[in-house]
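Structures incoming, each one as C-alpha cells.
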Structure 1
Amino acid sequence: MKKAEGRRQKAEGRRQKAEGRRQKAEGRRQKAEGRREKAEGRREKVFYRYLAIRINILEIKTRYTLKIP
C-alpha cells in the first residue's frame, strides 16, 4: 500500500509541475503579445505624425503658390 501511495503522490507532483510550466509559458505568450501591441501602437503614432507633417508641408506649399494671405 505504501509504495502505491508514494507513486500516486509522485505522479501528482509531476502533474502539478507540468501545469505550472504550462501557466508560465502562457504568461510568456501574453507578455510577448503585449509587447507586439505596444510596438504596433508606437509605429502607428509615428506614421500619423509623419502624415501630419506631410499635410502641413502641402498646406504651406499651396498657400504660397496660390498667394493666400
Structure 2
Amino acid sequence: MPSGSTVRQAIVQSGVLSKFPEIDLESVKVGIFSRPVDLDVLLNSGDRVEIYRPLILLPTDARRLRAERQKR
C-alpha cells in the first residue's frame, strides 16, 4: 500500500470485499494488530489490518452447550 493509505483503502484494494460480499464495511469492526481502529486511520509500514466478524455464539453460551453435551 502506498504511504498515507487508510484501513478502508487497504481493505478495498485487497479484494476481500468481492470474495466476501456479505462484509459491510460500515457495520463491521476493524483493527490493526488486535487494536480496534476506525476505517480512516492511516496505515504504517507492516501493519496487519483485521476485519472482525460478529460472534455467532457468545463464549458463555458456547461453554454451557459444551457442558450440556458432555453430560449426555
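Just a few scattered comments:
- Of the structures 1, 2, the one that 2.71 was derived from, the read-out being Cα Rg over 2.2 N^0.38 Å: 1
- Origin of the derived value 22 (volume of the Cα convex hull per residue in Å³, for residues 14-53 alone; candidates 1, 2): 1
- Identity of the structure behind 0.65 (criterion: FRET efficiency 1/(1 + (r/R0)^6) of positions 6 and 30 (r between Cβ atoms, R0 = 41 Å, to 0.05), calculated), options 1, 2: 1
- Source structure (of 1, 2) for helix-only ellipticity at 222 nm (-39500 (n - 2.57) for each DSSP H run of 4 or more, over all residues; to 500), computed value -9500: 2
We did not get these values from a lab; they are worked out from the coordinates using the rules stated. Computed from a predicted model, the values in this text were never measured in an experiment. Cβ atoms are built from the backbone, for glycine too; each structure is taken alone.
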